[in-house]
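Quick heads-up: structures coming right below.
A short reminder: the numbers here are calculations on the coordinates, not readings from a lab. Small disclaimer: the values here were computed from a predicted structure and weren't measured. Cβ atoms are built from the backbone, for glycine too; each structure is taken alone.
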Structure 1
Amino acid sequence: MFIPTDRAELGRRNHQDRSTLTRNLQSLIEQGWVSEEHSTEGGRSRPLSLTKQGKEMLRTAAPGWAAAQHEATALLGQAGANALMGIAAHLPTH
């Protein structure tokens, strides 16, 4: 299930500043994968959601992502993959 969210929440979840998030979202919106609605509450918040095309793209990409993770683990070994994930977990988010 994909729950609509606003830019501020998405930026916090992805550890992206406003300009990076805006630049990345623009491409997704132009491709028709993400839509940005006008707030029904009259505020400045504009909920973002995946479009039907975006959901389909995500479903299509998931098996490839899983295969890439499997191949990386095969190349690095489980210990190497775990070490790499451990390093990534300690990288600064800003």
Structure 2
Amino acid sequence: MEVSRVSNGLRLTQSKYVVDLLAKADLVGAKPVSSPLTSGSKFSAYEGDPLPDATLYRQLVGALKYRTLTRPYITYAVNQVCQFMHAPTLAIT
């Protein structure tokens, strides 16, 4: 959490946290989207190849869970990816 003083009080931001998270996911140059989850996306625990490094997936999902405290509009999408933390795969249908 970053705190800065502005003319009418304090401003709290998590900009650095988000930039660091994007860098960790190798998504710094990614195009922004209006919705964190495409409508109609279906996840499956039984399709696709297992991720080569599930640790990174779990770290990123954990960081996103923390972000839901201040950004409730991503809660549904984060909940969807949390359901596959035990065995994440590369498949999204």
Structure 3
Amino acid sequence: MENVSFYREPNSDRVGCLTTNETKHAMCALLNAMLREGRISVKLDLVSRDPGGLRAKLKEQLNVYSYQFKQAANTFGKDAVAISGKVGGMK
């Protein structure tokens, strides 16, 4: 496809970026700052069966985007932190 490129991590044959807890939290902090500054936008000619509906769903998820904390099940477990735009049973 014209004008399309894919990111590959250095020394990797797979397309995409390696997501570790460290990179997830760094991306979360960056996205949070950009959302607060109004620097996130979605291309108007979005490719989808329902561009308006998809844009509305994306906006809804970004409005509830947050850290979610889960306490360890027992003394020997670890507390968990998740980054999500899903709340209250949203898919």
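Worth pointing out:
- Parent structure of the calculated result 27, given that relative contact order in percent (Cα under 8 Å, 6 or more apart) is the read-out and 1, 2, 3 the choices: 1
- With P(r) over Cα pairs in 5 Å bins from 0, in percent, for residues 20-59 alone derived as 5, 15, 16, 24, 26, 12, 1, matching label from 1, 2, 3: 2
- Looking across 1, 2, 3, the calculation of mean count of other Cβ atoms within 10 Å over residues 28-35 that yields 12.2 traces back to 3.
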